Structure P
Amino acid sequence: MSERFTDFERFADEVARLRGRMRALYADTRSASGLAEMELTVLTAVVNAAAPPTVAQIGRSLGHPRQVVQRAANRLGELGLIAFADNPEHKRASLIVATEAGRALKAADHARAQAVTKAVLGRIDSKAFGDAADRLNAIRCGIETYLKEGSA
């Protein structure tokens, strides 16, 4: 007798459901920032980057089209939360840097999110999240390898 769903299908379903629950979990903190979800995502990517990223780098890293990231970055620039800087390695792909206002907004968002995280960790052991993150990382890396090999 065959399974109704394969393990892969069950996994994909759980990832989709988890993504929805994670969005709901932090919806109030996100709305308090006054930014759209993609704008906050781009600001987070810029603030947390080891070096100023480009729009294309953020898009590739997060799996979003460059145009979607560009619109969010443009809006963040209009709001004075990020600035575009010359990129010595590429004439047309500007580097994105967070302004002081952008870093402050992200710090306030992070503080609100930490309160939610603390409440969740009161119900679910943090080790479960570490184990899950390790497994998800291995799966993601395997999928990325497959995709790179498929496009070669």
Structure Q
Amino acid sequence: MYYVNREQIERRLALLPEVTEVLKASGSTVEQSLLERYAEERALHLAVEIVTDVGSYLIDGFIMRDASSYEDIIDIIFDEKVITSELHLTFTELVRLRKPLVQDYFAWDRHELHQLTKRLPDALNTFAGSVLLYLDREGITEGRR
């Protein structure tokens, strides 16, 4: 029997509409204010954390192989057919931003829109649907199978 905490997964996925709204707003103008640049940066950071948190819940709950890095979390949920190859490529690129966003923030280029900002809203929406579909397919309705 597996224990998958669907409630915690859904709580994290519920934040994605706000994150995608910020990313869409950031990508809609060439000229960004300082506040908009910081909002974009935070939205990218939250996207990294949500995707890896959800991936970790799936890995732990379904007793998949242990992840050794953030990129490995993405590889595992791809190998387990939670996400498509397109999402795998996008999210691998996304998780590589974690170190620059969290540790090397002083060197982050805030003058230009990050290239992922325009692609992420659709990818994050697809991710949420893919995760919920995977949980349904595996019979996880309230946290147990």
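What follows draws every value from the coordinates through simple rules; no lab data is involved. All values reported here derive from a predicted model rather than from experimental measurement. Cβ atoms are built from the backbone, for glycine too; each structure is taken alone.
Out of P, Q, which one gives 0.45 for FRET efficiency 1/(1 + (r/R0)^6) of positions 85 and 125 (r between Cβ atoms, R0 = 41 Å, to 0.05) as computed from the coordinates? The value was obtained from structure P. Each of P, Q could give percent of Cα pairs over 20 Å apart, but the derived value 46 comes from Q. P, Q: which one has relative contact order in percent (Cα under 8 Å, 6 or more apart), as calculated, at 40? Only structure Q yields this read-out.
Computing distance in nm of label points 7 Å out along Cα→Cβ at positions 21 and 77 across structures P, Q gives 2.2 for structure Q. Given 55 as the derived value for percent of Cα pairs over 19 Å apart, for residues 53-132 alone, which of the supplied structures P, Q does it correspond to? Source structure: P. Using distance in nm of label points 7 Å out along Cα→Cβ at positions 5 and 61 as the calculated read-out, with 3.2 as its value, let me know the right label among P, Q. Only structure P yields this read-out.
Source structure of the calculated read-out (helix-only ellipticity at 222 nm (-39500 (n - 2.57) for each DSSP H run of 4 or more, over all residues; to 500), -20000) within P, Q: Q. Can you rank P, Q by mean count of other Cβ atoms within 10 Å over residues 13-20 and just name the one with the largest value? Across P, Q, mean count of other Cβ atoms within 10 Å over residues 13-20 peaks for Q.
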